[in-house]
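In the part that follows, the structures are each spelled out as structure tokens.
We did not get these values from a lab; they are worked out from the coordinates using the rules stated. Bear in mind that the values here come from a model prediction, so they are computed numbers and not experimental data. Cβ atoms are built from the backbone, for glycine too; each structure is taken alone.
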Structure 1
Amino acid sequence: MDTRFRTVVLLVVFFVGAFVLRLAGLQLFQPEWADKADSLTSNRYTIPPSRGLILDRNGELMVGSKATHDLTVTPRLLPKPWEDWLPDAARWCGMTEQELGDALERARRYSSHKASSVRKGLNTSEHARMASERHRFPGFAFRTRPVRDHLNPTAGHLLGEYAETTADDLASDPFYRMGDRIGRSGLEKVYELELRGVKGRESVMVDARNQVRNTAATSSDDRPAEAGQVLTLTLDLGLQQFAESLMDGKKGSVVAIEPASGEVLALVSAPDFDPGRLVGPERGEYYRQLVADPDKPLFNRAIKATYRPGSIWKMVQGLIALDEGRIRPGTRFPCDRNLIGCHGPHTQDDLRDAVVHSCNPYFYRVMQRVVSAGDGSGRFEKAANGLDHWRERTMAFGFGTSLGARLPGTSTGNVPGSPDYDRVYGSRRWDFGTIYSIAIGEGELLTTPLQMANLAATLANRGWYRLPHFVQDVGGKGKPSGLGIRQETGVDPKHFSPVVDAMRDVVERQSGTGRRARINGITVCGKTGSVQDEPRKDHSVFIAFAPMDDPKIAISVYVENSGFGGEWAAPIAALLIEQYLTGEVTSVSRLNRILDADLSDPYPEPEEETADATEGEDPGDNGP
């Protein structure tokens with residue numbers, strides 16, 4: 001037993017001694033190995049993922065990813081003093097000495113051991129030129145990262161901005177590091193978690209100059225990057241691009257919806273911007289130009305702008321009154337212009353003709369019956385309770401709500417109730433005679449273009465709608481939950497017949513104010529509106545759906561400060577409807593008239609005759 005124990009001890013001593021001697025020999029007599037060990041270290045790199053692709057409803061790629069190069073610096077690896085090599089390095093970087101010096105100082109303050117960006121978004125030629133001389137400048141390196149690639153300059157307001165992270169982003173989510181990008185607005189922001197992907201990790205051996213020496217070095221948690229999920233939109237790219245071309249040179253918006261699904265086919269805010277120019281080295285200058293533009297191209301008029309609805313509101317009034325039993329389709333009221341101004345050669349319309357003629361006194365009487373039927377003992381209390389009941393019925397159409405929209409900044413508009421008037425006139429000190437302007441879509445009423453397109457979809461469906469939405473599929477998993485939920489207005493479908501018939505007459509009748517929206521072979525149902533914006537010209541407004549008996553598209557068009565609803569908004573809507581339903585436009589004259597229109601002057605000529613505040617189209621207009 002003692003012999004075996006001694007043998008084991010001797011073997012252990014022998015091997016330990018041999019190991020110590022060999023280690024001493026390497027350190028004392030072969031210093032090149034010590035230098036090599038000192039010069040090599042293991043670095044772990046984060047692999048940025050490709051951001052998820054964005055497709056239109058037909059699978060056409062709208063937004064992809066492409067590689068770009070950033071010049072980075074690790075301050076601890078820079079030779080000293082800086083002054084000896086800074087001028088040469090600045091020329092190499094394509095920067096002034098001041099710019100490079102400031103960038104290096106910011107990098108040093110951030111971290112001496114971590115790489116910071118010096119120049120971002122180098123193009124291919126710049127990267128190639130600089131890469132050939134990088135060995136002369138220790139401490140500098142290139143980092144390749146994916147950036148957004150907008151294949152066409154379209155739908156910028158909907159897609160949103162993809163910009164560099166802020167200090168708040170870095171503090172709130174450990175996923176992000178300095179220099180990363182994040183969805184800042186639009187769908188890029190709403191679906192940031194789905195689009196951003198998963199970062200990868202890679203371990204490599206680098207020397208003291210931060211040059212990779214062994215890519216085979218691995219760690220147990222090394223992993224490849226995972227691309228973000230594919231986002232399929234409800235948008236029809238061709239229709240979107242066509243709508244943007246029609247709105248070029250104008251201010252306003254277009255919103256088109258598929259009535260049966262609530263899917264938004266096009267969403268245009270004019271003037272717009274090129275989202276591709278907000279990615280890359282020109283972003284800063286381009287963004288400053290957009291902010292300084294007095295026409296506010298960054299403002300999304302389709303979902304944020306609010307307008308008085310004008311004449312279009314009268315259809316909502318009629319439907320509520322029908323459902324409440326306050327009128328019938330054949331109910332007639334005299335066109336008493338002592339009550340409120342009106343226009344046109346009509347005298348005593350029924351509901352259908354009142355919609356066609358946009359008769360103000362008719363809808364004054366309609367809303368008066370609804371509001372005055374409120375519960376209470378006196379006229380003030382009746383008016384307050386009646387107005388609140390009317391407001392509740394109105395909001396069932398989606399007015400005064402965001403329509404479940406998931407785009408940041410979506411406006412709800414305004415549908416006034418009794419508390420609003422109590423604050424102005426005192427509690428229960430007003431009646432219908434105080435608030436009658438809202439009967440014809442004026443006064444305190446405010447709606448958005450998205451809400452008006454949704455109204456067109458509701459009329460197309462005869463009483464119901466699905467919440468408008470912009471995404472059809474995320475990552476192959478289908479539509480996100482909560483999108484496209486069916487909403488009921490509570491109005492019996494039978495009451496829609498006279499209103500829909502009137503909308504057809506607006507377009508089809510020889511005297512209709514929407515004659516410019518006619519399309520051969522397609523029955524279009526529409527309603528014009530002219531919304532006051534004194535002292536400037538009225539806003540031209542039109543909503544429509546088509547075909548009448550099997551609606552495939554519902555649309556709202558706003559052209560700011562351009563005159564009457566039938567003059568500009570109606571033909572724009574007709575062009576879009578025809579293009580979507582048939583794949584072509586047959587009226588070249590109508591198309592050229594819109595494309596060539598100069599609507600830049602919002603102020604009317606002094607000698608022009610002042611039109612009626614609500615609707616003033618020439619009823620005999622039968623232009624293209």
Structure 2
Amino acid sequence: MRLVRVGVAATSMTVGDFKGNSRILGEVIAAAREQGVHLLVTPELSLSGYSLEDKVFWPDLSRKSWEVLNELAPECKGIDVFIGLPIRLRSMMYNAMALVHDGRVAGLILKMYLPTYSIFYEGRNWAAWDHGVTEYHGVPVGDLVFELPYGVVSGEICEDMWSRQSPAHARVQAGAEIICNASASPFVPLKNAARRRMIQNAAANLVCVYAYSNMLGCDNSRLIFDGGGFISTPEGIAAEGPALAKAPWTLASAVVDLDDVARMRSENSTWRQDAADPGFGWDAERIALSNGAFSPAPIADFAAQMPDSFFMGEPTPARDDASAYLDELFDALVLGLRDYYEKVGVFKRFLVALSGGRDSALCLLIAVHAAKALNGGKEAARYAERIRTVYLAHDVYSSSATSEAARRLAEALGVPFRVVSISEEAEVAEDKAAEMLGGEAEVSPIARQNLQARIRGNMVLNWANSMEGLVLVTSNLSEAAVGYTTTGGDNQGGYCPIANVPKTVVTQLLEHLAKREGLHVLEEILAIPPSAELANDQSDEEDLMPYVVLDDLLYLYGRRRMALADCWRVLCHRRPSHDPEQLRVWTATFARLFAQNQWKREQLPVAMKVMELDLDPKTGFRFPVTQRIDHELEALNEAEL
């Protein structure tokens with residue numbers, strides 16, 4: 001048996017932090033060597049960070065990456081390691097994975113398929129590798145397969161796996177027994193399960209060992225990477241790394257038998273037929289790397305991975321997908337906020353202006369868990385020192401229910417809380433507005449509401465200056481969709497943890513956390529109808545529409561790109577308790593607000609992406625600021641069921 005221990009690392013990197021990134025890679029390489037790993041895979045662009053954006057165009061980036069790679073290479077003595085980095089080749093920028101063997105860079109494989117959809121804009125920054133082999137600083141680059149002492153190894157980078165013409169096919173034809181995929185694949189709830197199936201299928205179809213490594217945490221500001229990682233043989237997953245880990249790196253490894261891969265290939269007539277077909281793929285160059293003796297992994301470790309019964313499937317615990325979805329989503333929000341706070345490196349506290357409502361409650365819960373996870377969780381007991389909360393009350397419009405809910409939540413979570421009135425400031429602002437307009441009657445109702453939000457926004461920014469704190473903006477995705485925010489008011493702050501979470505999901509998260517965390521005060525908050533409390537007896541859903549309808553429209557129109565008439569027809573079947581004509585009115589209202597408020601979305605603070613649907617123009621949603629939708633509204637008005 002050729003027993004080879006393969007490892008996959010998930011690493012939390014920071015864009016441009018070569019010293020920090022190299023240190024983390026050094027730690028995981030040392031840990032892998034200690035475990036007896038022969039071949040280690042690290043994530044895509046693990047040296048430089050993935051979310052480089054236009055920083056790619058600075059020539060020093062590739063120069064520094066190459067310099068640091070060669071400084072790190074001697075630490076790879078006794079272990080083969082794939083490390084991701086950017087390179088500049090003939091004035092083109094390429095996304096590369098370098099194989100370090102025997103303490104030196106042996107060759108580089110380049111990314112072929114560049115996603116330029118959803119949140120990805122790789123086609124703007126990177127060149128796609130075509131085919132062939134060339135050199136970079138005297139090292140072979142391109143379609144490479146490496147003959148290592150224990151077997152034949154090659155790789156591909158992230159999106160390459162998702163293509164129908166994955167380069168792994170050709171590299172397997174050229175003899176590769178292990179395909180290593182270096183990825184930076186952003187989080188979406190339950191996406192890791194889809195990756196798992198895909199990787200297992202790739203290993204089975206190619207009759208190879210497939211090792212997949214994914215980035216971890218927030219490397220820039222907006223994208224959250226869930227880490228994990230998989231090692232699969234043709235027969236199934238051999239090892240899986242933890243997802244959404246709070247540590248700066250994780251390592252998973254498994255012992256695989258490459259002789260068994262060779263046996264399966266020889267027995268599989270379909271594989272033999274594909275491999276013999278000249279049209280199966282393009283040629284890959286084989287690089288012989290025989291330095292170093294191969295000491296097989298212990299057979300005891302290999303045997304320990306085997307199931308109790310070779311004939312009965314492994315027992316699978318019953319899983320509540322809804323709970324798993326919400327747990328993953330919350331953990332990702334915590335990880336993203338924790339990483340942003342730590343990697344920016346200038347904040348001393350999380351600041352939350354509590355309203356007694358759902359959005360600010362969820363933001364505080366995320367902040368508490370993020371504070372407990374700082375510094376790897378080593379100072380979790382001191383989390384309350386990192387958090388401050390305030391309730392900015394208006395004597396006329398703020399209710400006792402929300403002020404009491406805010407106080408009780410802060411007490412339940414053990415964090416400081418105080419109440420500060422904005423009544424005097426609001427009175428002065430109203431007087432000045434009347435003076436500017438020539439009379440109190442000229443001040444519109446919406447202006448009277450918004451000036452309160454702007455006073456609060458101004459106060460929390462001043463609060464942040466003195467506290468050296470990160471102000472959490474508490475707006476959600478549903479509000480962003482229809483512009484139910486105040487520019488210069490409740491959209492003011494440093495980071496918006498829930499900007500990509502719809503209101504209905506905010507509610508579900510709080511319901512779930514109330515049970516999971518035993519926080520009964522959340523039930524009190526959920527019992528209060530959502531309200532901005534900027535006017536007497538104000539109700540969000542009366543101002544807009546029921547949130548279940550709004551979020552349905554947000555998905556159907558914003559994510560599925562359905563025509564408004566079709567959105568309405570679907571709504572009529574999904575929400576039969578509402579009159580079809582009322583649903584038609586709400587659909588038209590949503591569409592107008594959605595189209596009219598892109599200018600507001602352009603001004604939202606930094607936020608993390610956790611959903612497939614993303615309205616942030618800086619990541620996944622390029623929407624016209626000025627446009628007309630008259631023809632869509634006319635079609636909606638004329639539509640019949």
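Kindly point out which one of 1, 2 the value 9.0 was derived from, the read-out being distance in nm of label points 7 Å out along Cα→Cβ at positions 113 and 345.
Values: 1: 9.0; 2: 3.7.
The read-out was computed on structure 1.
Upon calculation of mean count of other Cβ atoms within 10 Å over residues 481-488 from the atomic coordinates, which of the structures 1, 2 produces 13.1?
On the way: 1: 13.1; 2: 19.6.
Source structure: 1.
Thinking only about distance in nm of label points 7 Å out along Cα→Cβ at positions 81 and 225, which of 1, 2 has the largest value?
Values: 1: 4.0; 2: 1.5.
Once distance in nm of label points 7 Å out along Cα→Cβ at positions 81 and 225 is tallied for 1, 2, the winner is 1.
Looking across 1, 2, the calculation of distance in nm of label points 7 Å out along Cα→Cβ at positions 273 and 441 that yields 3.1 traces back to 1.
Could you tell me which structure in 1, 2 was used to calculate distance in nm of label points 7 Å out along Cα→Cβ at positions 137 and 601 as 5.4?
Values: 1: 5.4; 2: 4.2.
Label of the source structure: 1.
The greatest value of volume of the Cα convex hull per residue in Å³, for residues 425-560 alone among structures 1, 2 is that of 1. So Cα extents along the principal axes in Å, computed for just one structure, reads 86, 59, 56; which one of 1, 2 is that? Derived from the structure labelled 2.
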